[in-house]
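Presented below are the structures under discussion, each in the form of structure tokens.
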Structure P
């Protein structure tokens, strides 16, 4: 299941609440592309309980601009997943540079020095029917 840009909204007719409300397909997904780099605003317990198989494989990518996923985001996602993969390297900017950038009103976007790629494949004709996971570059498994 691809989480897209869905977020948790107050209104029942938008975001994850609308998806849960209108969910009509049979079965549950065993793979989840976690939206919004795993931020808390994209989390909804009902997604994990009603749309996904227990302990499905989760994957997401880092967002250095917002410094997500945060350690608490990783821990939350990990509790729901059998395996969690995070593509990209979270960069650590020096606090002194951050102060200097703010002082002169300079915006610097930090990109990972090494890109991460996660490739997931499933052979539907195989009895095992498990995901074949390949990673390239910087990928963290938690």
Structure Q
């Protein structure tokens, strides 16, 4: 889906899930760009959502995965950057629809809310699904 590395970023609550996501993405054949954090030591999630926004905006990555405790806070921080369309997802259907209908370029996972198998399903659906365009393109353009 992308020739560029897939960016990953998390806070301390999302660190274990980010590491898991990194392995899933590698198994799918993609390179990763790890924006941190790098341990379970307490950090501020907005810093990592902002880092994702900068990576997408600069073109260092086209797509990414964010993880915090709920996925909500870090996605809000990332979505402040107009280059980002981050969607919080908790299952494969939501991940697929975020790509098909919203052309999301980042998914956010709740490290405290979903398990590894749900996360794997979300990641696979997200990165294997294409944007449908058509009537959805007009709506995405309105958001841009």
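Laboratory data are not the source of any read-out in this text; all were calculated from the coordinates shown. Here the structure is a predicted model, which means the values were calculated and not measured. Cβ atoms are built from the backbone, for glycine too; each structure is taken alone.
Quick check for you: by relative contact order in percent (Cα under 8 Å, 6 or more apart), which of P, Q is greatest?
Values: P: 19; Q: 25.
Looking at the calculated values, the largest one is Q.
To test your reading of the models, identify which of P, Q gives 1.3 for distance in nm of label points 7 Å out along Cα→Cβ at positions 34 and 66 when calculated. The partial results should precede the final answer.
On the way: P: 1.3; Q: 2.1.
Checking each candidate, the match is P.
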From the coordinates of one of P, Q, helix-only ellipticity at 222 nm (-39500 (n - 2.57) for each DSSP H run of 4 or more, over all residues; to 500) came out at -5500; that one is structure P
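Out of P, Q, choose the structure whose coordinates give Cα extents along the principal axes in Å, for residues 42-121 alone equal to 49, 26, 15 when calculated.
Working: P: 49, 26, 15; Q: 34, 31, 17.
Only one of P, Q returns 49, 26, 15 for Cα extents along the principal axes in Å, for residues 42-121 alone, namely P.
To test your reading of the models, identify which of P, Q gives 23.4 for mean count of other Cβ atoms within 10 Å over residues 10-17 when calculated. If you can, show how the numbers build up before the last one.
Numbers: P: 12.9; Q: 23.4.
Comparing all candidates, it corresponds to Q.
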One of P, Q was used to calculate mean count of other Cβ atoms within 10 Å over residues 2-9, yielding 19.6; that structure is Q
Calculated from one of P, Q, P(r) over Cα pairs in 5 Å bins from 0, in percent, for residues 26-89 alone reads 4, 20, 32, 25, 12, 6, 1, 0, and the structure in question is P
